[in-house]
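*Asks:* Okay, got some structures for you below.
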Structure P
Amino acid sequence: MENVGRERLGGAEMSALELYNTKIAAYRGLCVRLAALGLSPSIVRHDEFAIDQPAVFPALAPYLEDPVSVPVAIEASTKDADKDRAYYRDYYGSQRWRDIIDSESMARINETINWSELADFGYTPDRAPAAR
């Protein structure tokens, strides 16, 4: 599959999992470059945000100009009005997204993903995300 221009890969063709691995390697590379400069990145995983937005906010607040003291949670999907914050908290917190992936496909996914790089972000093949 040819990637769209926003991926900045010069029109390279790769599978979705290859693209995922490429992006994770780039994020990890950024973390290494920041560490070399004495900077520590603040990483907020999408699933953490979906599960508990208010708990994630303190990690983001230092990077915001004049942040509010009490954040206002996003309550509904902008893409599907039937999906609200409770839906996404359950979908990611209970890992319901795994229900639509058959075991053979999950095995192929787990064989393809570069888990050594994902470990830095707290993910493991048996249960994503891992406790951090």
Structure Q
Amino acid sequence: MTKALTVLAACIDIRNGNRFEKGDVFDPTPTYEQAARLFAAGCLPQSALDLAEKADSDAEAAAAAAAAKRKEDEAAAAQLVTARTAKSAADQAVEAAQAKLAAAATDDAKAVAAKELKQAEAQAKSASADLEKLTK
């Protein structure tokens, strides 16, 4: 890498203003566009273009991987919000069913309310399990 980026004639890195003299190593690796300008000006050898192109490709791949990771993290956060909302709704349904059971006056109303409470508790248990899976 050192030989590929050995400066052939004095030049300046336009990204940060660093000056390089003949024989210096151009570091960090220039962008492809900058390497092409410096090659055309006789400041860097042809091999600098290959290194700069590879560095640009690596940077693009890293940016794509970071974007994919960010998208994955956003999807996970959305799932977590959905699971928390479902858990909260299920807990409220259990409370409502318990209140309905307590307020039931007849045996038939108590039976219906008990059935609703059992269903609400099952949904709350399921929502809790889903939320627990996402928070591990």
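Just so you know, all these numbers are worked out from the coordinates, no wet-lab data involved. For clarity, every value in this text was computed on a predicted model and none was experimentally measured. Cβ atoms are built from the backbone, for glycine too; each structure is taken alone.
*Asks:* Compute distance in nm of label points 7 Å out along Cα→Cβ at positions 45 and 101 for each of P, Q and report the one that scores greatest.
*Replies:* Numbers: P: 1.3; Q: 8.3.
If we compare distance in nm of label points 7 Å out along Cα→Cβ at positions 45 and 101 over P, Q, the biggest value is for Q.
*Asks:* Identify which of structures P, Q gives the largest calculated value of FRET efficiency 1/(1 + (r/R0)^6) of positions 37 and 117 (r between Cβ atoms, R0 = 25 Å, to 0.05).
*Replies:* On the way: P: 0.80; Q: 0.00.
Looking at the calculated values, the largest one is P.
*Asks:* Using the calculated result 3.5 for distance in nm of label points 7 Å out along Cα→Cβ at positions 29 and 61, pick out the matching structure from P, Q. All intermediate terms of the calculation are to be shown ahead of the outcome.
*Replies:* Working: P: 3.5; Q: 1.0.
Considering all the candidates, the number was obtained from P.
*Asks:* Follow-up question, since we're still on this one. Which one of P, Q has Cα Rg over 2.2 N^0.38 Å, for residues 53-108 alone, as calculated from the coordinates, equal to 2.38? Walk me through the numbers before you get to the answer.
*Replies:* Working: P: 1.56; Q: 2.38.
Comparing all candidates, it corresponds to Q.
*Asks:* Among the shown structures P, Q, from which was the value 2.29 of Cα Rg over 2.2 N^0.38 Å calculated? Don't skip to the end; give the middle numbers.
*Replies:* Values: P: 1.21; Q: 2.29.
Clearly, the read-out refers to Q.
*Asks:* Let me ask another. Using helix-only ellipticity at 222 nm (-39500 (n - 2.57) for each DSSP H run of 4 or more, over all residues; to 500) as the calculated read-out, with -12500 as its value, let me know the right label among P, Q.
*Replies:* P
*Asks:* Shifting gears a bit: Figure out for me which of the structures P, Q the number 22 belongs to, where relative contact order in percent (Cα under 8 Å, 6 or more apart) was derived from the coordinates. Show your work: numbers first, answer last.
*Replies:* Details: P: 22; Q: 18.
Among P, Q, the structure yielding 22 for relative contact order in percent (Cα under 8 Å, 6 or more apart) is P.
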